[in-house]
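Peer 1: Below: a set of structures, written as structure tokens.
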Structure P
Amino acid sequence: MTRVITYGTYDLLHFGHIKLLERAKALGDYLIVGVTSDDFDMTRGKINVQQPLMERIEALQRTGLADEIIVEEYDGQKIDDIRRFNVDIFTVGSDWEGKFDYLNEYCKVIYLPRTEGVSSSEVRAEQRKIRMGFVGDYESRILVKYYNECKYVNGIEISGVYARNKDIKNILGSSDIYITQDFSDFLKRCDAIYVLSHPSEHYEQIKEAIAQGVHILCESPIALKEEQFKELNELAKIKNVVLMNSIKTAYSTAYYRLLLLVKSGRIGDIISIDTTCTSIQEVDDKKYAWNSICLWGPTALLPIVQILGTEYLNINIVSRLSNDDFDQFTKIDFLYTHATATLKVGRGIKSEGEMIISGTKGYIYVPAPWWKTDYFEIRYENSSDNRRYFYPLEGEGIRYELVDFVKTINTGIESAYISSDVSGAICRVMDSFYKKENFVEI
């Protein structure tokens, strides 16, 4: 029996995929198809994948061409698979010619001609013709990052910027981009918007965008009051509009892996979570600048509510206010039924920006800046059991977030990265801060 193996992402399975699989099948008697996992795709820079792993596997199964389907999860797995399955022929499309010649040591390598004129990238681009606009200019350094990362995502067309800063063209490095101070006119040009205006403006702007049928990716927090978030969330459902929370840390492969390890019980029951996010940045006008709790609070909250849940029993807030509600530093303690959590955020102080998740068997340590997670450690009482995990992070997670936003618009399925419950919990904490519930000023 001649055993053949091939690999691919098989996103949005199309005619070209099927023809390639048919050619691979004809090379032998038994065809093994390796499907790359979501995480492995991200580490290889394939950020435009639209279907999760199980959907891609099910589509392959329906073709009836694969005798066996496996999942590719790590570098070097091809050699392991060839040995494990006693493979005679490795085959892949001719666009990879020469790339896998090293496998000739283990089996015969054959490069097959691809079907011209069709690719997953073209299919994805055809599906997504989204005119993307940007709202706000108070935190221009963040706006520039999102503006630049859009270039890596197929099918997004930047339609313009709603901003008060007349110098925004120079800041973005684009002389021909459309700039306006007329929000209603701006929305007419957009299918979707990224909102980076001051948090106090989010509610009204999002509400108007929903009414116009425009999809929204909003830099967290979506609203400063829990009731406002609930209202916007319901309106979005009624209008069939995507309202997505933007926290780029959620799209770090290392962070996602960390969550899976925690939930698998690798460090036992979680007893405590401590997160710190601080920065010292010059603020010219505190009326328009984001304060500490808005700038860093959602990021620091993310692992707490995703791991321990959104239903905490008690919250205590300690804050140093420099002007009205502009906090230079805020510390929040949460009490859960069987756990506790603490976050520290600051825009005007500097501290070690690390995260520690403590469990009954061990703990996870993520060094500063933990919110740009590409490395973490699991540590145990016996240090010989310690493990280190490394995952590359491209574009701070922004491009993956943009891909997920587009995918959510196209499918109508809620993002798996940040649930509406988590977004609501973040708004609830903002509500407590501004109402000064269980609040001590220092």
Structure Q
Amino acid sequence: MSELKKAIDQISKDRGIDRDLLIDTLEEAVRSAVHRKYGDTMDIEVTFNEELGEIEVYQFKVVVEEIHDEVSEIPFGEAKEHDPNVQLDDEMGFKLAIEDLGRIAAQSAKQVIIQRMRDAEQEIIYEEFKDRASEIVSGIIQRRDRTGWIINLGRTEALLPKDEQIPRERYKRGDRVQAYIIDVLKESRGPQVIVSRSHPDYMAELFKREVPEVADGTVKIMGVARDPGLRAKVAVSSRDRDVDPVGACVGIRGSRIQNVVQELKGERIDIVVWSPDIARYAQHALSPAVITRIMVDDDEETLEVVVPDDQLTLAIGRKGQNVKLAARLLGWKIDIFTETRHAEMNASLKGMDQIASVAEVNIDNFLNAGFDSTESVAHASDEALLAVEGLDEARIGEIRVAINMLGLAPEAPAETEPEQDEQAENKEETDQSEADGPKE
């Protein structure tokens, strides 16, 4: 076997490049080198001889009576020396010696081969990694640039952008890290693999790796909300009544979830049970806080959650973290109230509803004008109340009467009886006289 054939077979095996593609590349490189040396007008044919294991180049010339172009034509007399049976206008092929191409042509061929091999290899890498999106890969931290960390994956490099890193996580050259492929871009300089360590799906994939029930589909991860590096909530459900989804993810003595926590450098993880009932799902998502009741607004996708007064801090969490993650997990807006505050709001709203009913005006008109309590209406001037759409002076009078009759007006400070005022005044004068002493 020739050295060239051995090289083709070896490169094809080591780099995973199609053998026919390599041969086509070699033929194109030699064709380019020949044209560079002799010009583009030369009619040539370049083929790889499998038996001999070498590239063969044939130049073709037309047999003519009188020659006008030495590159593409051959005189009839000279042609008969090669083939006695040749006729005018026949095309004759002559084998060219590749070694005669010259140093510049050979260098050109080498560059074409290298470039084509690089292109072919990059295409193979792109095809391989584009199908691996949503997978976890492992690599070595290689260097840092302005966009993030470059990770060596072996056959190619990956970029871990700054906004895909876990905050406060530090790396140094040579560290081995895992990350989640979120995208594979096809660029001129080669495929660009983008990875993440903060993506919610990275946590889901880690659980799939650690929990067999998640891997086989018995337990399904319904959603993940993360505050990367600090806290996360994972919603799970089970297709098998006998399998506890939370217990499966936690593992015996927390062994399974602890492996995920360690990989994420101590990120605290709450496993909650998913439910198709949004109120029940919210109750689970807001754990460990105790929930008194939940009001659901399907149209606005908003939840009003009432908690005992001593549970407010726990429900909201540090810097609002607990309610923020729960809202992100559900995809709904969550408003949290204490029982005391909610009772006050309901009482005020009930009074406002009565006032609106008396005035025959929509309660929203009062709220839009800035009147959100009976006290604010009772203390407002007639001019201010006229700002409420639908109110006139007659209806304002009816509102004043209703406020007094229904006991909705705020209590006025108690007034002192006249007799008591006079007695207090006389006593004050007596005390002052005694303080001044007897008069002379």
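Values in this text are rule-based calculations from the coordinates and carry no lab data. What you see is a predicted model, and the numbers here were worked out from it, not measured in a lab. Cβ atoms are built from the backbone, for glycine too; each structure is taken alone.
Peer 1: One of P, Q was used to compute log10 I(q)/I(0) by the Debye sum over Cα atoms at q = 0.08, 0.09, 0.11 Å⁻¹, and the result was -0.78, -0.86, -1.01. Which label is that? Present the calculation step by step, with values, prior to reporting the outcome.
Peer 2: On the way: P: -0.53, -0.66, -0.94; Q: -0.78, -0.86, -1.01.
Of the options listed, only Q reproduces it.
Peer 1: Out of P, Q, choose the structure whose coordinates give helix-only ellipticity at 222 nm (-39500 (n - 2.57) for each DSSP H run of 4 or more, over all residues; to 500) equal to -10000 when calculated. Walk me through the intermediate numbers first.
Peer 2: Details: P: -10000; Q: -13000.
The read-out was computed on structure P.
Peer 1: Between structures P, Q, where is relative contact order in percent (Cα under 8 Å, 6 or more apart) highest? Please list the in-between numbers first.
Peer 2: Details: P: 14; Q: 7.
With respect to relative contact order in percent (Cα under 8 Å, 6 or more apart), the highest-scoring structure among P, Q is P.
Peer 1: Please state which of the structures P, Q yields 6.4 when distance in nm of label points 7 Å out along Cα→Cβ at positions 32 and 184 is computed from it. Could you put the intermediate results ahead of the total?
Peer 2: Working: P: 6.4; Q: 2.6.
Value 6.4 for distance in nm of label points 7 Å out along Cα→Cβ at positions 32 and 184 corresponds to P out of P, Q.
Peer 1: State the single structure among P, Q that was used to calculate log10 I(q)/I(0) by the Debye sum over Cα atoms at q = 0.16, 0.20, 0.23, 0.31 Å⁻¹, for residues 88-135 alone, giving -0.68, -0.78, -0.86, -1.04. Present the calculation step by step, with values, prior to reporting the outcome.
Peer 2: Details: P: -0.61, -0.73, -0.84, -1.09; Q: -0.68, -0.78, -0.86, -1.04.
Structure Q accounts for this read-out.
Peer 1: Rank structures P, Q by distance in nm of label points 7 Å out along Cα→Cβ at positions 56 and 392 and report only the one at the top, that is, the highest. Before the final figure, lay out each step's value.
Peer 2: Working: P: 1.6; Q: 10.9.
Checked P, Q; max of distance in nm of label points 7 Å out along Cα→Cβ at positions 56 and 392 sits with Q.
Peer 1: Check the numbers for Rg/Rh (Cα atoms, Kirkwood Rh), for residues 192-399 alone across P, Q and tell me which is largest. Numbers along the way, then the final one.
Peer 2: Working: P: 0.99; Q: 1.17.
Going through P, Q one by one, Rg/Rh (Cα atoms, Kirkwood Rh), for residues 192-399 alone peaks for structure Q.
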